[in-house]
Each structure stands twice: as structure tokens, then as C-alpha cells.
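Have a look at these structures, which come just after this line.
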Structure 1
């Protein structure tokens with residue numbers, strides 16, 4: 001089980017309803033005496049200090065993407081144009097090969113006519129402005145150390161258009177505090193050997209195929225993939241929270257409500273550790289789904305494995321866990337990282353995830369000089 005981190009400083013974008021500070025590691029079951037939120041609520045929010053200075057965001061992800069530094073050791077790039085391309089545009093910044101910490105001097109909508117390809121060692125930092133990307137989305141192809149923070153992505157159109165497409169062979173990626181909705185295909189697709197990725201505090205809504213991890217059973221190299229998803233709000237999205245093939249996935253303190261088909265799907269050889277999440281059913285009651293598929297190098301088909309530890313099921317939701325042995329070894333997060341910030345799945349946590357996921361109206365922190373190591 002994850003250990004609670006130490007003291008967290010107050011965040012300037014957190015509603016006054018909540019205070020954040022020390023907590024003890026939670027038990028496996030929620031405290032049933034914790035009901036509606038009140039002014040004395042204490043939540044140990046992850047990486048609560050990162051908005052104090054601009055670059056303190058780097059390498060503060062929890063989970064498998066925790067080493068992502070983005071453009072920590074690069075200069076600032078100031079986006080001054082909402083045009084799709086040209087001087088001062090986001091596309092111009094993302095294509096540059098050197099490390100960059102990208103900030104915005106304008107708010108508004110950027111209409112993308114094609115995928116926006118991101119090169120390695122980039123931080124795309126939307127704090128201090130309100131930037132929405134529409135038309136197309138990000139493509140992270142064979143890159144490493146990318147942080148995308150505090151943006152809105154909505155209304156992507158065209159075949160195979162995802163909000164954030166991570167493939168192939170990308171690693172050390174952190175997607176934080178983004179609002180994603182209404183794309184033609186997926187919101188986040190992670191495939192073709194991409195690994196060491198964390199998705200945190202994002203808000204997903206008005207969409208069908210939300211997060212796909214592992215494209216199809218023929219890509220057996222996806223056995224290397226390791227993904228963490230935590231403190232996200234899946235708000236009435238239909239399926240794939242996530243759907244997983246081959247990968248190891250740690251889910252914790254997410255709130256998934258009113259799914260249309262299922263909440264989480266385990267397919268061929270996947271290993272999913274679901275810990276202290278909240279699953280609140282709408283019409284569909286079964287949270288977990290299993291699909292059998294045959295890996296290209298195997299003779300027989302296989303499904304995946306899900307462990308549910310301390311999850312809360314509401315409004316008639318049932319886990320639907322598979323009881324028989326699926327014949328695969330299950331990972332535990334402590335084999336890969338020693339601590340993560342986790343809370344009991346209570347109504348207080350629900351309220352925090354309502355308010356503090358997705359794009360946040362937070363001031364752009366001051367920058368401080370960072371010396372390359």
C-alpha cells in the first residue's frame with residue numbers, strides 16, 4: 001500500500017472548503033463516519049507544492065511517470081500567438097529540438113489543422129492562462145521527458161484523431177490537470193511500447209473511448225508498458241477508464257461515474273491494480289470487464305487480471321471481478337515505487353475530484369534559474 005507523503009503546502013487554486021496537510025496511510029476500507037464535506041476536511045493532495053515556483057513541477061509526478069522532467073533545464077519559450085503555426089506559436093515551440101519550458105502569454109483557442117508533434121524535453125505549461133486546443137491533438141512520437149499541464153482539449157475531428165496520442169516508444173511522460181472531451185477517436189491513447197507514464201488530476205467528459213493502453217494483441221512488445229492514473233474524474237464517459245492490453249497499470253483515487261459500458265477493462269495479459277477508487281454506477285452496474293484475446297506469440301487466448309483494494313462501489317455498482325485464476329503473475333506498485341499520495345475513497349474525496357481536476361484557474365508561478373546538472 002502507498003505511504004502518504006509528508007506535509008503539503010496550501011495551494012492557491014484550492015477551494016477554501018478544503019485544507020491539505022498530513023494524513024496517515026489509509027486502511028483498506030473507507031471510514032464510514034466520513035460523510036459530507038466540511039471546513040475541517042484535511043486531504044493530503046499529491047504534489048501540493050508545485051505551484052510555488054514554475055519549475056518545481058518537474059519530476060514531481062507520482063507513479064510510473066515520476067522521472068519526467070520536461071524542459072527543466074531549458075529556457076522559457078513564451079507563446080504569444082494563438083495561430084496554428086508561425087513565430088510565437090505553440091507548434092513552433094513543440095517542434096524545436098532543444099529543451100524548453102513553454103508558457104503562455106495569451107488565453108484563447110488554438111485551432112490545430114494537423115497533429116501537434118511534441119519533441120523531447122518539453123514542458124507545455126498552461127498555468128496562468130486558459131488555453132483550449134481543438135481540431136486535432138498532441139502526438140508524442142519516439143520522445144521522452146514531456147510534461148503537459150493545465151490545458152483544455154476539446155472537439156478533435158477526423159479519423160484516428162485522439163486528444164493525446166503517445167506512440168511509439170515514448171517514455172517519461174506526465175499529463176497533469178488537463179480537461180479532455182469530445183474527440184473523434186480516443187482522448188488518450190498509449191501504445192507501441194510507450195511506458196513510464198502518469199496521468200493525474202485530469203477531467204474527462206462527453207466522450208466514448210476514453211483511455212486506451214495497448215493497441216492490439218499483435219504488439220507483444222507492449223508488455224513493457226507501465227502506466228499510473230490517479231486523482232482523475234471520469235465524468236459520464238462511456239468506456240475505457242482505461243482499457244488495457246499487456247501493460248501494468250496502477251489506478252488510485254480516481255472517481256468514475258455513470259459509465260456507459262464498463263469502467264475498467266482488462267484484456268490480454270494486462271495487470272491492473274485498482275486501489276481506493278470510487279466507482280459510482282449509472283444504468284450500467286458492473287465496473288470491471290474482461291476480454292479474451294490471443295497474443296501474437298501465444299497459442300491460446302488470455303484475458304487480464306484486476307486486483308481491487310479498498311475501492312468504493314456506489315449506486316448499486318458491483319466490481320464484477322473474475323474469480324478464477326487467469327494464469328498471469330500480478331504486479332504490486334511497491335515493486336516499482338515506494339510511496340504515493342492516497343486517501344480513503346470518501347465523499348470528501350469525491351468533492352475534491354469534482355473541483356480540483358482538469359484545467360485550473362491558477363496563477364502562473366514565478367520562474368527561478370535552474371542550473372543544468
Structure 2
């Protein structure tokens with residue numbers, strides 16, 4: 001259905017971002033403890049900006065996953081050889097690494113990293129101030145190694161760098177896609193899954209964070225699928241679902257987040273069970289935030305199956321990992337085989353949570369069932 005458009009004036013944009021633009025600053029102590037809103041905040045140049053630019057629809061492109069190149073190496077995990085520690089967060093999902101400077105990885109090291117993230121779903125790197133402080137030009141160069149950089153249609157970005165997706169919340173304002181009328185802030189999703197070619201490997205880090213709270217939950221969509229009976233999985237492989245960006249656009253057009261929609265919302269059909277192009281693993285590919293209906297089923301049938309799958313994801317704590325943020329942490333995950341949710345449990349403290357995400361697109365989701373027709 002066509003979406004009614006509204007005109008967002010420069011005045012409205014200025015009003016929407018006034019809480020960011022007029023942050024009162026004061027000098028922090030040296031080292032850790034700098035916070036958004038304090039004078040001398042070193043990441044003030046990365047605070048959200050909502051440009052009124054309008055972009056045309058995204059066009060298809062050929063994606064070559066760098067993990068393929070790593071498969072041909074004698075040791076596709078050689079980039080971890082110099083790590084001080086490599087610890088699995090859970091058997092199914094997540095690895096924490098210390099002692100490696102991500103910013104110094106060469107092209108081969110980045111290829112190996114892509115493969116490792118695909119295999120583990122989630123990799124957490126501590127002590128990455130060098131990476132974070134290299135700034136937005138470096139972020140774009142880094143992300144471009146893994147795919148075409150996605151420009152988010154509604155989120156804030158640093159001035160002049162629309163490829164850097166920002167999250168921001170403090171006591172008085174939020175510039176995130178989140179709702180206040182729910183009993184929980186947990187909302188599992190795979191980033192912008194409504195695109196024809198959704199993201200693969202994503203890189204995210206916090207620039208300011210609350211002393212407690214603001215964690216991020218991750219779940220393995222490979223493990224959640226494996227928990228289901230073979231007969232049911234075989235049925236799911238025959239299904240495809242609509243993923244929609246319409247609700248997200250309407251949220252912004254209502255004046256929330258920043259009030260900007262830079263690219264008209266899209267809906268695309270993806271397989272409910274997808275295959276990773278490098279590892280060959282199958283993963284469940286539905287999420288509460290963007291999946292709307294199963295193609296070809298009646299409404300009650302679609303709702304029943306999707307509700308069951310969402311509940312399965314929600315309740316499967318044995319497939320989940322929780323990232324507790326520390327300063328200078330960089331987290332990478334593969335959107336094709338995981339889902340995640342921010343935890344907004346800190347808003348009453350008045351502290352800010354300010355983060356940046358680098359989001360390369362990947363291939364159009366590959367159906368686990370060969371030959372599945374993805375037309376609507």
C-alpha cells in the first residue's frame with residue numbers, strides 16, 4: 001500500500017534534535033568517565049544529526065562475503081593467535097576476545113574475522129579505544145570491507161556521515177525506535193530485515209554508557225531452529241514471510257526519533273529459514289520488529305505460527321548471550337544467524353547511552369529450501 005507522506009521542515013528537524021544540539025558541557029576527569037552531555041565530551045562530533053536529505057530506493061548489488069576467502073587459508077583463525085584470551089560466552093553463541101587491536105587487522109585478518117563472526121554469531125572485543133577513536137572516516141573504510149554500507153532511512157547519524165547509524169537515549173530524550181507502552185523493553189530483531197539485501201556482519205560500540213544497565217541481548221537463530229522438531233523445520237523451510245519497514249517510517253513521521261524519513265519504506269519477502277552463504281548453516285529468519293505475515297497462509301494461520309516462533313525466541317534463554325558493556329568494547333555480530341535486543345533498564349538514572357553501528361549489507365537471504373519462490 002502507498003504510504004502517505006508528510007513534509008518535515010528544517011524547523012521541525014531543529015526542534016527534534018534540540019535536546020542533542022544544546023547539551024550542556026563541562027570538563028570530565030581524565031580517562032574513563034566521560035559522558036554525553038559533559039563539557040569536553042570527546043565524541044560530541046558523533047552525536048545524532050537528522051539531515052533532511054532524501055535518498056532514492058536501494059538498488060540490488062552483488063555481494064561477495066569476505067568469509068569465503070578465509071575458508072581457503074591454512075588457518076582461518078590465525079588472527080586470534082596473538083590474543084591474550086579467547087573465551088566462549090556460551091556453547092551456542094558468542095566469544096569474548098582480549099589482547100587484539102581490531103584497528104590493526106589487515107585485509108586477511110578482516111576476512112578471518114568475518115568467518116569467525118559467522119561461525120560464532122557474536123564476537124566481543126574488549127580494550128578497543130584505538131578502533132573507536134579513529135573516527136567516522138575509518139568506520140566507513142572498515143565497514144566497506146564487509147559489504148556495501150547501509151544508510152538507515154530514519155536514524156540519526158554524525159554530521160556528514162550518513163552511513164554511521166547512531167543510537168542515543170538520556171533522561172530527557174530518545175532518538176531510538178522504541179515504544180513506551182510495553183511491559184518490557186526487550187524486542188528481538190535482525191537489523192533492517194525489511195531490505196531486499198539485509199545486513200550481514202555488523203559492528204557496534206558505545207561511546208557513552210550508564211554505569212549499570214543498557215546491556216544487549218543476543219540469540220542464536222541457528223540454535224533456536226535446531227530446537228524444533230525435524231518435521232516442523234521441514235515445513236518452515238517451505239514458507240516465506242513479509243518483512244516491512246512501514247511501521248518504522250510511520251514512527252518517525254509521527255515526530256518521534258528525529259522526525260525524518262530519508263528513503264521511502266519498503267517491504268520484501270524472505271525465507272523463514274535461510275542458509276548462510278559461507279558456513280552453510282540454516283537459521284530461523286523472523287523477528288517481532290519487522291516480520292509481518294507469512295505469504296500464502298490465512299491470517300490466523302500466519303499469526304499462530306509467527307507467535308509460536310517469537311515466543312520460542314523470547315523464552316529460549318539457553319540459546320542466548322548477554323553482552324555487558326564496558327568502556328572501549330566493540331561487538332560484531334552476523335545478522336543472518338542472530339537476533340538481538342537492547343535493554344532499556346537505565347532511563348530513570350539520567351545517564352546517556354550513545355552508540356554507533358557500522359552496517360554493511362549482504363546477499364538477499366538464501367532459502368534453506370533450494371528453489372523456494374521468493375516472489376510475493
> Thinking of 1, 2, which structure, once distance in nm of label points 7 Å out along Cα→Cβ at positions 80 and 232 is computed, gives back 3.1?
Replying inline: 2
> Upon calculation of helix-only ellipticity at 222 nm (-39500 (n - 2.57) for each DSSP H run of 4 or more, over all residues; to 500) from the atomic coordinates, which of the structures 1, 2 produces -6000?
Replying inline: 2
> For which of the structures 1, 2 does the calculation of mean count of other Cβ atoms within 10 Å over residues 128-135 return 16.5?
Replying inline: 2
>> Comparing 1, 2, where is distance in nm of label points 7 Å out along Cα→Cβ at positions 256 and 280 highest?
In response: 2
>> Suppose relative contact order in percent (Cα under 8 Å, 6 or more apart) works out to 27; of 1, 2, which structure was it derived from?
In response: 2
> Ranked by distance in nm of label points 7 Å out along Cα→Cβ at positions 136 and 272, which of 1, 2 sits at the highest value?
Replying inline: 2
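Read-outs: derived from the displayed coordinates by stated rules, not from any lab. In this text, all values refer to a predicted model and were calculated from it rather than measured experimentally. Cβ atoms are built from the backbone, for glycine too; each structure is taken alone.
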